[in-house]
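Peer 1: Some structures to go through are shown next.
Only the coordinates and a few stated rules stand behind these numbers; no lab work does. Values in this document were obtained by computation on a predicted structure and should not be read as measured data. Cβ atoms are built from the backbone, for glycine too; each structure is taken alone.
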Structure P
């Protein structure tokens, strides 16, 4: 099952807010519906929201409205979530075909689906080869948030690497951080690992660095929402402490992301816009207030891991080693 797909005249996508309890497909028929799905995390994961943005442009183009209106709708899609560069990349990639007509726009958007699958399979194979070269024998992996098939069209980035290792019998166990405040690790990564038959243990976010420090982990593998020119990496909040712990423990910290996640135009992490989400995600759970009345929250969705802590960034085309000073070009 694909996380997101094109159904001829509309977009279909798994509603990830309902997993693992219910698998329900959304029918997204216009730009407003796509933006809503992206913002409320029904569609989430950098590659998946990129594809959703591109398909949203196709929906806009199919209305037959003038080019100026379509470009305005594309700008709204582009701004739906600011940190993940894949969204702007995919919207722009599809929009550049607008002058060629509606069919060209739709074809470009639909092409993103197969391209994402191919890219993630390629980076998974390259990432697995890298892990084999760094870690002998069956491996204990720690991962954060969800970077599996649900974050992409299918297959996955960080979990794609884990899947490729597992198929060769090289995964001993995966430690999956629960990922506060919306539990993407507990709800989604655990769901995917179970479906693949990969042994795993769920840990709270605060335990992740300690699990590494105790020597229970051989390698940390995470996805990314943006990798900038100097090799700094934006990923789900809570990633940075894992990189610090991995550096202290002397184990590899690997980022798996397609080329579309690389942003050579942004010089360093200080220039990345960090999305801040509604404080109710922290103050409440499942519709019930869990914090005292009057409490306020700070809810950044992402943090930035400095390049010197990143052993490697693995893409569908190459391996970049930011800790050695290699840059994104």
Structure Q
């Protein structure tokens, strides 16, 4: 059954890979809950939900006769539902100027944002594959991934996993090592599910195996996504990413960040200015309703970490590939590229 026009239908990623279920959201409370429970996750996907969430808020406001102050408050709740991911706020702010033009204008702009994200995914995947093959040679490239950066985390195709798909399409992909990504297992539940759908050979490994895999020479490159990139190239991504980057630096293999340019937060100078979301202790000390630590144990559960720019070999966006050691500012670098392209 199709969702009503005023309803946003989301694939419930908390149920994968066992069940393919959908959540219908026609209220702001449901949108916020879906974002915070990780029914939907991944920075680009959150951007799309943020943009479409404004339309849901407008429909709800019409039903309940909200004044503009109440509508603005509810939209702010959507924008701030998860603080680390830059794209959520980007999506909301993209459509807000059109509120006075009506809900149809907001929906149209949100769908344009969705289409642009898919184009950006495919463009950055091609640019990233070119860069990697330039560095590691044209051979079956063995890739290590952390968390999920595929279609489930975006509007289509994927960022980091989109790059993996691009290598696969070119016949240049070897084995993919998928970090399980504790504590919510986005790698083993979601990335492995997507790779299985695509028929891509992969193995799932515990997060603690990643450094060993890299140092043993079993991977040629590590590819991750990003939830926010500071102006100097410091990058927030799923907790555990910085450990992968440190191992890559020691082994001398590339550590590549793939994300749309909307993930770059030029207003934040360095990673020190990125807020790190803290999640529930129970995600660490229990699993599937069963305790995994003694009663009374407290969990420490930062959802993200910051990888310093000095550990990142390449940041790939649809605007091009940036090698952070060679630039002082992501904003200035992209501005120079845009200026060169226009002349």
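Peer 1: So if we calculate distance in nm of label points 7 Å out along Cα→Cβ at positions 247 and 319 for every structure here (P, Q), which label has the highest result? Show your work: numbers first, answer last.
Peer 2: Details: P: 2.1; Q: 3.2.
Max of distance in nm of label points 7 Å out along Cα→Cβ at positions 247 and 319: Q.
Peer 1: Could you tell me which structure in P, Q was used to calculate mean count of other Cβ atoms within 10 Å over residues 15-22 as 14.9? Intermediate values should be presented prior to the final figure.
Peer 2: Numbers: P: 14.9; Q: 12.1.
The value was obtained from structure P.
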